[in-house]
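Below, each structure is written out as structure tokens.
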Structure 1
């Protein structure tokens, strides 16, 4: 079963154990977010994935990660 999390990101139980990936790929969103977190330029990330992940897709991943953080932040702060 496939569920869209956005325009570029999906969760498919049959792909990568149901972890979020970029549409039409097996590229894990977490891997790309790790590259962003380490300071890799988005242009380099696009090149690393041979264009299978666009700057727009990276931006969507960052927005979704931000939203997830904001949703979980009160529980994390409360301990």
Structure 2
């Protein structure tokens, strides 16, 4: 009887997607934060190697995080009929 009221398959899909996106975006944000720390350390120690690559990692991580937020807003605002 509970299965007719609650679509357990849909709930499972939502939980799996939320977990995957939550872990994925958090991991990418963490990599961006680590790259930003490496840039700050390189500047402080006046080293130039790898700063460009780390800058690209920071930019990519920021773009992915902003894209995840935008996709989330679009998904919430999408009205299914």
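All of the numbers you see were taken from the coordinates with simple rules; none came from a lab. Because the structure is predicted, anything quoted here is derived from the model rather than measured. Cβ atoms are built from the backbone, for glycine too; each structure is taken alone.
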(message) To test your reading of the models, identify which of 1, 2 gives 19.3, 68 for Rg and Dmax of the Cα atoms in Å when calculated.
(response) 2
(message) Matching task: -29500 is the computed value of helix-only ellipticity at 222 nm (-39500 (n - 2.57) for each DSSP H run of 4 or more, over all residues; to 500). Pick the structure from 1, 2.
(response) 2
(request) Identify which of structures 1, 2 gives the largest calculated value of relative contact order in percent (Cα under 8 Å, 6 or more apart). (result) 2
(request) Identify which of structures 1, 2 gives the largest calculated value of mean count of other Cβ atoms within 10 Å over residues 42-49. (result) 1
